[in-house]
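Right after this note come the structures.
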Structure I
Amino acid sequence: MGRKTKPLDECYSETIKFRAPAGTKAALKKRAKAANMTVSSYARAALDGAKPLVKRKRGSQPPPKRLDPETRLQIRMLGVNVHGILKQMRFYKKEPPKNLEPLLAEIRAKLEEV
């Protein structure tokens, strides 16, 4: 069982060859690879006037920052405590304390430094 044939308006029937300065081909391959695209798809997107989007592989994320085990443990414990506080507030339908928002902002700022 083979692949279905594409409609004629979706087929690529023309080939384009052109000369370029030294290093251009390598740079084009590098950009296409960074965008997780083939060179042809990258060039077509660029020629259409669209800025080629960087596609990420399914499930891929930027590599996490390496933290020492003690820092990771402290961040985890902090998250567990904040989660527990919020869970109790939802359960008892209580309003958050006035100093909670500034505290969370401070925590976010510190985490961005890490």
Structure II
Amino acid sequence: MVLGPFPDPAGIDAYLTQLPDTFAGECMVEPYLVTDGAACDAIVAGALDRGLGVRVGIGDSPDAFPGASNRALVERVIDMARARGLEPATAAEVRSALGLTDRSDVVSGSGRRND
């Protein structure tokens, strides 16, 4: 069995050394099943410091921030990104980058727009 590098900034660096110079894609880091909040923050900070995308949510690391909502976790990462001079993409920007149909006119069952 082969697993990836350790889930920390040094592990991110190890992974990045494996990408060819011609790599033209995007990389995303998620602290999947990391149970310690400080370790999650270090992984996310390491990814942001390297210009990588991040994914967060209670489904990814449910024990790291007990009682936190998905919204709170996302807002936490937005604050971390903005502290580094980064601005997260909006849902519409992501859809456009992926060539997906504009869904801003769709309203969810909760009555909220999808953005």
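General observations
- Source structure of the calculated read-out (relative contact order in percent (Cα under 8 Å, 6 or more apart), 11) within I, II: I.
- For helix-only ellipticity at 222 nm (-39500 (n - 2.57) for each DSSP H run of 4 or more, over all residues; to 500) computed as -16000, the structure of I, II it came from: I
- If Cα Rg over 2.2 N^0.38 Å is computed and equals 1.19, the structure in I, II: II
Each reported figure results from applying straightforward, stated rules to the coordinates on display, with no laboratory input. Bear in mind that the values here come from a model prediction, so they are computed numbers and not experimental data.
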